[in-house]
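**Student:** Structures follow.
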Structure P
C-alpha cells in the first residue's frame with residue numbers, strides 16, 4: 001500500500017523533529033516548518049530512563065546534558081524526603097534537545113524557518129501559507145504545541161480544564177539533585193531541575209484555577225525561602241496541555257490526511273506534566289503508521305493513551321484526596337521518607353518503569369512490608385517538618401549547589 005506523498009510537519013519541537021527524522025529516514029518526502037526551530041522553552045527538560053533505553057541516541061549524542069543522581073520531595077506542610085535515584089534521568093536544555101532532534105531530521109527532511117499562518121484544502125491536497133511563501137502537501141503532521149490553532153481546525157480545541165499555566169525562571173547554577181514541592185490547594189507543583197549551566201525552576205497549576213501572577217508569587221516565596229538568587233534569573237510563562245480523560249477519549253488525534261503528535265495531541269501526563277517522552281514516542285508511532293500502513297490511533301491505544309487516561313482520572317485524587325486520614329500528597333512524601341519499599345516504588349515511577357496501570361495493586365501489596373519498615377525503623381533524621389532552622393540549612397545547600405557549578 002502506497003503511503004502519502006509529501007508530508008508537511010508543522011512545528012519543530014521534539015515531536016515534530018522526531019516525526020520528520022523518522023519519516024525521512026524511511027524514504028518519505030518531508031517538509032518541516034517552524035518559525036523558531038531550536039529555542040529555549042520553559043520546562044524541566046527531564047528525559048527518563050524509559051526514554052533513554054528506547055532511544056539510545058539521547059544518551060550517546062555528544063551534546064550537553066546533566067545527569068541527575070538524587071531527588072528531594074517536599075509535602076504541602078513542608079516535610080521533606082530525599083533519596084538517591086537508581087536509574088538515570090538526563091536533564092536537557094530544550095534548545096540543546098531541539099537542536100539534536102532537528103539535526104537528525106535535517107539528514108533527510110527539508111527544514112524551512114517559516115511560520116505557517118493558514119492551512120486549507122483536504123487530504124492529498126493541503127495548501128499551507130506562510131509569511132513569505134506557500135507550500136503544498138498530501139499529509140499534515142500537526143506538532144505545534146498546545147496553542148496550535150490547527151488542532152482546533154482539524155480536531156477539538158483544548159478547553160481551559162485541559163491546560164496548565166506555568167511560570168518560572170532560568171537561574172544561574174547547576175547540581176545533581178532535582179526538587180519537587182507540592183503546595184496546598186494546587187493541582188500542580190514547584191520544580192527545580194538542574195541543567196548543565198542553569199537551573200530550570202518553575203510552578204504549574206490548572207489554568208482555570210490559577211493566574212500567572214499568583215503562581216509567580218508562590219514560586220518567588222518558595223525560591224526565596226530556599227536561598228536561590230533571582231537577581232540574574234530569566235522569567236518565563238507558558239501554557240502546557242494536561243487533558244482530562246474525557247478529552248483524551250473523545251478528541252480524534254488523526255483523520256483523513258492529518259495527525260496530531262506531542263503536545264498538540266495532548267499526550268502529557270496529567271499528574272507529573274511529563275511530555276517529552278510522549279512527544280518523541282508519539283512521533284515515532286506516527287512514522288511507523290505512515291510507513292507500515294498501520295493505524296496511528298490503534299498504536300496510541302495500545303501503548304500510550306490508556307496510561308495517560310488513567311493519569312488524568314487519578315490526578316484529582318492525587319492532588320486533593322486523602323489516604324489514612326491525611327492528604328495523599330502528605331502521606332506519599334512521608335511514606336517515601338520512612339519506607340525503603342515505597343522509595344523503590346517512587347524511584348520506578350521517576351524512571352518510567354512503573355506505570356499507573358498496576359500501581360494500585362503494587363502499592364497495596366507492599367503495605368504489609370511498609371508497615372513493618374515504619375514500625376522498626378529509627379526516627380528519620382534527614383527529613384523533618386519545615387522550620388526556620390531547616391530553611392537556613394536549605395539555604396546553605398542551595399549556595400553549595402551553586403558553588404559546585
Structure Q
C-alpha cells in the first residue's frame with residue numbers, strides 16, 4: 001500500500017485528533033534508523049515519544065518477545081503470571097519501592113497512583129482527597145489525569161473537570177506551601193517535566209517538597225512516565241536527586257515498544273489497596289511483562305546507564321556550543337538523553353522540526369520555542385553529530 005492510500009483511508013476513518021501528521025510510512029527500522037516505503041532513511045531522535053529506548057530491532061529483545069508469543073500472549077490476572085512476578089521482583093529490587101501494579105499506559109499508571117493516594121487517606125479516616133500539581137506538567141489523557149495536568153490547552157475542551165486538583169508554579173516551594181490545605185492528600189510532580197518543555201526539578205526543590213510532605217502528612221507522587229527507565233542516565237529519575245516519593249508511575253520506555261504502565265508504592269501506602277479497589281484486564285499480561293523484564297535486564301547491564309550519561313553530556317555540550325554561537329538560541333535544558341533546545345528571535349521550533357524532517361531527522365516541538373530530543377538510548381556519537389550539524393545549517397539559513 002502506498003502512502004497516499006494510507007493517508008486517504010486514515011483521513012476518512014480515523015478520529016480527527018492528530019493534526020498535521022508527517023507523510024512518513026515506516027516499512028522497517030533498525031537501531032535509531034527508520035526506513036520509509038519510498039526508501040528514505042530517518043534518524044529517530046524522538047524514539048516514539050520516549051518509548052523505543054533500546055532502539056529498533058534489538059535482537060535480544062525480539063527473541064524474548066518471539067519466545068513469549070510462542071508460549072502465551074494474554075492471561076487473566078485471576079491467575080499467576082510468571083513474567084509478571086519476575087518483573088515485579090526486578091522493579092522492587094532496583095528501586096526503593098515494595099509493591100507494584102501494572103497497567104497499559106502512563107495515563108492509567110497515574111490514574112492508579114491518584115486512586116491509591118485517595119484510598120490511603122480514606123482508610124485513615126481523614127477527609128484528604130486533593131492533589132497539587134505543577135504548571136507545565138503533563139500527567140495523561142483520562143479525565144482525572146488531564147485535570148491534574150498543568151496546561152490549560154489540554155483541559156479547556158473538557159470542562160467541567162473533576163474536583164480536587166490545583167496547580168502551582170514548578171520549582172517554587174513557597175507557592176507550593178501556600179497551596180497546601182487540610183484536604184491536600186498528594187503532591188504530584190515530574191522530576192523532569194516532559195511535554196511542558198523539558199524542565200528538570202531543582203534538587204533543593206524536591207528536597208523541600210519531601211520535607212513538606214513529611215510535615216503535613218501528604219503523599220508525594222513522582223510521575224516518571226517519560227523521565228524514568230534510563231532516560232536521565234539513572235534507572236529512575238528520582239535517583240539523580242536522592243529524594244524518594246511515596247508512589248511512582250512508569251510507562252513509555254518500560255516496555256521497549258510494547259504497551260505497559262506501572263505504579264509502585266512503599267509498603268505502608270500500598271497496603272491501602274484491598275481486593276476489589278483496583279484492577280485491569282490487560283495490564284501485566286505475559287507479553288508486556290516479558291518485554292519489560294527484558295528491557296530492565298538490558299538496561300541493568302554494566303555500563304549501559306553510564307553510556308546514557310556520557311551520550312547525554314556529549315549531545316548537550318554540542319547543543320550548548322550552538323547556543324553560545326547564535327544569538328537566536330536561548331538555552332539547553334534537561335538530564336541525560338532528555339534534552340530541549342530553546343529558540344528565540346525569529347526562529348520557530350516547529351519550522352526547524354519540519355526542516356529536520358525533510359533532511360531525515362525526527363524530533364518534535366513541544367512548544368513554538370522548544371525543540372525536544374528523546375533519542376533511543378543506544379544513539380551513537382556520529383548520529384548526534386549529524387543532528388547538530390543539520391540544526392546549525394538550518395539556523396544559519398534563517
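**Student:** Taking mean count of other Cβ atoms within 10 Å over residues 20-27 for each of P, Q, which is largest? Present the calculation step by step, with values, prior to reporting the outcome.
**Tutor:** Details: P: 22.1; Q: 11.4.
Of structures P, Q, the maximum of mean count of other Cβ atoms within 10 Å over residues 20-27 occurs in P.
**Student:** Next up: If mean count of other Cβ atoms within 10 Å over residues 220-227 is computed to be 16.5, which of P, Q is the source?
**Tutor:** Details: P: 16.5; Q: 29.2.
Source structure for this number: P.
**Student:** For mean count of other Cβ atoms within 10 Å over residues 140-147, which of P, Q scores largest? Don't jump to the answer; show the numbers that get you there.
**Tutor:** Working: P: 25.4; Q: 20.0.
Structure P gives the largest value of mean count of other Cβ atoms within 10 Å over residues 140-147 among P, Q.
**Student:** I've got another one for you. Can you tell which of P, Q yields 1.28 when Rg/Rh (Cα atoms, Kirkwood Rh), for residues 228-267 alone is derived from it?
**Tutor:** Traced to structure P.
**Student:** I have 57, 40, 26 for Cα extents along the principal axes in Å, for residues 60-195 alone, calculated from one of the structures P, Q. Which structure is it?
**Tutor:** Considering all the candidates, the number was obtained from P.
**Student:** Another question, then. Identify which of structures P, Q gives the largest calculated value of mean count of other Cβ atoms within 10 Å over residues 76-83.
**Tutor:** On the way: P: 18.1; Q: 12.8.
Top value of mean count of other Cβ atoms within 10 Å over residues 76-83, among P, Q, belongs to structure P.
Values quoted throughout were computed directly from the atomic coordinates according to the rules given, and no laboratory measurement underlies them. Treat the numbers as computed from the prediction; the structure is a model and nothing was measured. Cβ atoms are built from the backbone, for glycine too; each structure is taken alone.
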